[in-house]
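Below, each structure is written out as structure tokens.
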Structure P
Amino acid sequence: MEYLLTGVENKETILFVHGLGANLSQFENQHSYFQDRYKILSVSLRGHGNTTSSIELIEFDFELLRLCDDIIILTETLGIVKFHFVGNSMGGNIGYECMKAYPKKLLSFTSFGTTAALRKSGFIIGLMMFTYKVMSMKTIAKLSGSVCVSESSKTKIVKMMSQAQKSTLLNLMPHLSNFNYLEVIKKSQVRAQIIRGDKDKEINKVLESTIETFKTRGKFKLADLENTGHFANLDNPDLFNRTLDQFLKL
């Protein structure tokens, strides 16, 4: 697994996990902002960035729990016992897997561009898979960038997506189309935050049950960010950083 570790030794660790098709470079700004007060770890998951060759990926089972296991193995190898988890989109899903399988590892949980429950029909999943199969990675990258609010964010997403492997996207898409972590939330005791970008229309349509479940459980903060979309940390990094910083200080 490719990773970047910066910051202050013997301080609490913030772990940043990207979404489908992105990589650790999504969190460059967060490394700069937090590294004087925390230890900062960002990762590129299997099949993303410069992590794994196509040949090595053929035998890999892309269940989200396996990606969570990769992260746990890495943190243990680095001597990191616990961490604040921050995940974007699919990264948030992996955070829920960690919440379920490794609850004692989490100091806190923050997600953005993520819902805890989603159900798409087999027809929709099949259509999505077919569309991605016939499109070039260049087209897929541009399509992903279209959900960004700022031009700098769009440029960053297009660049990262261009580095991803199509086989990785196709393997992961079914796992990101049907899931329900609401019971995981109910059973969890970890302090949690959802950062909601007001321009993240598709996720916001299916986010209400997640918010209500967290509110009922308690130890939860909802932070609404204006003029930000699915990639809030790229659309408005200063606002995102301040919002996360305030939550971590609670």
Structure Q
Amino acid sequence: MTQPLLSATEQPSSAHLETEPWLRAVALTKVYGGRIEEVVVFRNLNLEVQRGEMVAIVGASGAGKSTLLHLLGGLDRPTAGSVILDKFDIFKASDVDLTRLRNRKIGFVFQFHHLLPEFSALENVMMPWLVGGEAKREARDRAQDLLQRVGLEARAAHRPGELSGGERQRVALARALVRSPALLLADEPTGNLDQRTGDEVQALIRQLHSGEHLTSVVVTHNERLAARCDRVLHLEDGKLIAKD
């Protein structure tokens, strides 16, 4: 029996951790199109991730990596199958409850930062907290702490247009973590950065993964970033294959 949304305890017992994955995709299927032409992204795809694990998903362009990440985070609904997050089947939730789940439990980082240009770095980081209806002072304190941890405390008042590409991605990473999510989903987080800046962001993601006690799934073409993860899976022909 599934647990009510958001009611499961944050820290399951060690015995539970040893026997049941914390994040699972079960027979996940995504098909686009209609009766005339269908595009099958994947069918009956399965994935298991343990709490605290950092997993990289690699593969060719068009293999369905971003689609998979969107399904894991509830940004899109599958044609069939389930995503189980901490014993809860997220697609049994209403759209409203799924939005609440994303805001409270899941942090997203994308290749392009999607920062709001009219707001400062600090205000951008605060935004998910404010959308969730929480106190502004608490949101500010948490945002300031995260900006310090990503090395941008001195740039808090600057707007995105006044920041470099690497700085904007650091702000996006801080924003993803401001609600203290349990799950981080990153889609090509270094794909728009030069190698040096990308390496810095990679190291920061790994550091925050451990420091924030996250479970993380990272889609990437970057072999250096994949190598920092605990496990690498290759998405090919609709299947996930462990990569040596």
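Taking mean count of other Cβ atoms within 10 Å over residues 64-71 as the quantity of interest, name the structure among P, Q where it is greatest.
Evaluating mean count of other Cβ atoms within 10 Å over residues 64-71 on every structure, the highest lands on Q.
Out of P, Q, which structure matches 11.8 when mean count of other Cβ atoms within 10 Å over residues 120-127 is calculated?
P
Supply the structure label, taken from P, Q, corresponding to distance in nm of label points 7 Å out along Cα→Cβ at positions 24 and 136 with the calculated value 4.5.
The read-out comes from structure Q.
With relative contact order in percent (Cα under 8 Å, 6 or more apart) as the yardstick, tell me which of P, Q scores highest.
When relative contact order in percent (Cα under 8 Å, 6 or more apart) is calculated for P, Q, structure Q comes out on top.
State the single structure among P, Q that was used to calculate P(r) over Cα pairs in 10 Å bins from 0, in percent, for residues 80-159 alone, giving 16, 31, 33, 19, 1.
P
Work out distance in nm of label points 7 Å out along Cα→Cβ at positions 144 and 216 for each of structures P, Q, then name the structure with the largest result.
P
Of the structures labelled P, Q, one was used to calculate helix-only ellipticity at 222 nm (-39500 (n - 2.57) for each DSSP H run of 4 or more, over all residues; to 500), giving -10500. Name it.
Here the read-out was taken from Q.
Going by distance in nm of label points 7 Å out along Cα→Cβ at positions 48 and 96, which of structures P, Q comes out largest?
By distance in nm of label points 7 Å out along Cα→Cβ at positions 48 and 96, the leading structure of P, Q is Q.
Each value in this text was obtained by applying a stated rule to the coordinates, not by laboratory testing. No experiment lies behind these values; they were computed from the predicted model shown. Cβ atoms are built from the backbone, for glycine too; each structure is taken alone.
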